[in-house]
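Coordinate-derived values only; no laboratory data. Since the structure is predicted, the reported quantities are computational estimates derived from the model, not experimental observations. Cβ atoms are built from the backbone, for glycine too; each structure is taken alone.
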Structure I
């Protein structure tokens with residue numbers, strides 16, 4: 001039978017990094033992973049980041065719906081249509097504001113018998129754990145029915161901080177195994193059992209935020225990336241963009257994480273939806289985003 005592993009975690013925690021790690025290591029050990037990616041806006045950008053590791057026919061992007069509710073039927077249908085493979089394993093990355101408890105409650109209903117009951121892994125950003133103000137409850141919700149908690153951003157914190165976070169995680173989910181990415185043994189993942197931890201009820205509507213996507217023109221330099229990211233309000237917790245910089249023929253991907261850090265890296269290939277700027281969080285409105293782009297002197301829109 002084929003295992004289904006869902007990866008959840010707050011915006012910017014490192015879900016895609018973990019997913020790439022899992023794909024590489026499962027593939028190296030003879031497994032045949034199938035990846036499903038969910039995001040509010042343009043999940044295809046994330047899907048293309050896996051083209052160096054696997055055939056795009058084995059990657060499915062589910063954009064515009066939240067898989068913990070409105071998108072659950074589509075997700076279930078995608079899973080049931082996953083082709084049968086020798087040593088198959090299905091990996092699902094949920095968007096960063098998913099109601100993880102609802103996702104696990106609904107996903108296992110109606111799945112084909114060739115699949116094992118879904119299990120959940122939660123990625124925990126130790127540096128920023130419970131530093132999201134009104135969104136802390138959502139972050140707590142995302143670890144309560146996970147069978148495994150993977151700690152990230154450990155190189156940026158002191159041992160005391162790591163110890164404190166682990167203690168808080170154990171209070172919320174005493175049944176979960178807690179590991180770092182370096183200590184993760186993927187051979188054990190298909191054998192994990194669904195969590196039986198009791199979880200606290202969560203106001204589901206708190207998991208639904210504004211989001212938007214606008215076309216992004218070529219930028220003259222990376223200073224424009226930093227200016228755009230700095231001028232977007234802090235209420236927007238996630239910023240992603242992909243475009244060309246200067247005279248470069250290749251595309252560049254950038255993101256602003258909830259803590260304000262900006263990361264810039266090469267994009268693999270050509271974005272099938274064209275150059276885009278994506279935002280998630282209160283204040284995500286096209287008129288605002290275009291105004292910020294115009295502030296860079298690009299006269300857009």
Structure II
């Protein structure tokens with residue numbers, strides 16, 4: 001009975017974290033679009049993650065003590081590499097791209113991440129099922145249609161190219177997270193990833209000439225940045241990192257076809273973004289491809305039969 005209860009509790013934690021990632025990350029596209037209205041994109045990401053990292057580390061220290069933050073040099077290096085790929089190359093480039101394309105368009109293209117994950121599996125000689133490959137083909141047809149036409153909404157080719165590079169970097173970061181040494185505590189790993197990713201964004205932004213005049217940052221952008229730090233990073237990103245270590249990547253990847261729906265709706269309702277029929281059709285093709293990949297992979301893999309643990313922050 002005790003084992004059954006533990007399994008049910010683990011399942012509830014997994015689905016709760018997945019729901020959080022689906023909704024919260026769908027809203028971050030809107031948050032990024034508002035933040036970069038008066039904050040340079042790379043520096044906005046730097047401010048977000050450099051501020052979120054010590055907050056998360058402090059919470060972890062107060063709840064779990066210094067032992068939770070201990071890690072080897074290899075574990076720190078693994079988390080640093082993941083943070084650079086996920087946050088500098090991934091999230092940072094999304095902010096840059098949103099200077100040129102709508103938040104909804106960005107979210108639809110980012111939905112292709114699970115397709116890239118299958119490509120990485122093929123590259124490492126892990127042969128996916130035929131239906132997974134079919135899903136990749138369908139999904140990338142949608143990506144191609146959206147990229148080549150820009151949804152016929154005047155989207156910048158430069159912005160589309162940047163967002164596709166961002167999806168590749170984020171996919172690489174997600175893929176290597178379970179294949180390199182990482183801190184035992186997923187929240188300690190998140191702290192390192194955000195600190196390294198944010199610092200790299202600051203260095204890159206300053207090197208490219210970005211400057212942030214605090215007096216010229218609007219209240220609206222400050223509010224968006226606060227939301228991105230407290231909700232997008234501390235809640236959303238840490239939920240994602242915990243999921244990577246506690247659920248199959250095929251299940252975790254399902255957030256990618258919920259996020260676009262949330263992002264597009266918020267973009268239309270709050271920013272008045274225009275959604276065209278070709279954009280909707282191409283987006284649906286991407287989602288169908290991703291759904292085919294994820295459903296096929298989920299049938300192939302169930303939750304791993306590892307000892308059941310709760311998120312580190314809630315353990316006594």
If FRET efficiency 1/(1 + (r/R0)^6) of positions 21 and 293 (r between Cβ atoms, R0 = 35 Å, to 0.05) is computed to be 1.00, which of I, II is the source?
II
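Among the shown structures I, II, from which was the value -22500 of helix-only ellipticity at 222 nm (-39500 (n - 2.57) for each DSSP H run of 4 or more, over all residues; to 500) calculated?
II
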With distance in nm of label points 7 Å out along Cα→Cβ at positions 133 and 277 derived as 3.6, matching label from I, II:
II
Comparison of I, II by mean count of other Cβ atoms within 10 Å over residues 29-36 - largest value held by:
II
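Suppose distance in nm of label points 7 Å out along Cα→Cβ at positions 61 and 141 works out to 2.7; of I, II, which structure was it derived from?
On the way: I: 2.7; II: 5.4.
Corresponding structure: I.
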When Rg/Rh (Cα atoms, Kirkwood Rh), for residues 109-172 alone is calculated, the result is 1.09; to which of the structures I, II does this value belong?
I
Given a value of 2.8 for distance in nm of label points 7 Å out along Cα→Cβ at positions 93 and 117, calculated from one of I, II, which structure does it belong to?
I
Name the one structure among I, II that relative contact order in percent (Cα under 8 Å, 6 or more apart) of 39 was derived from.
II
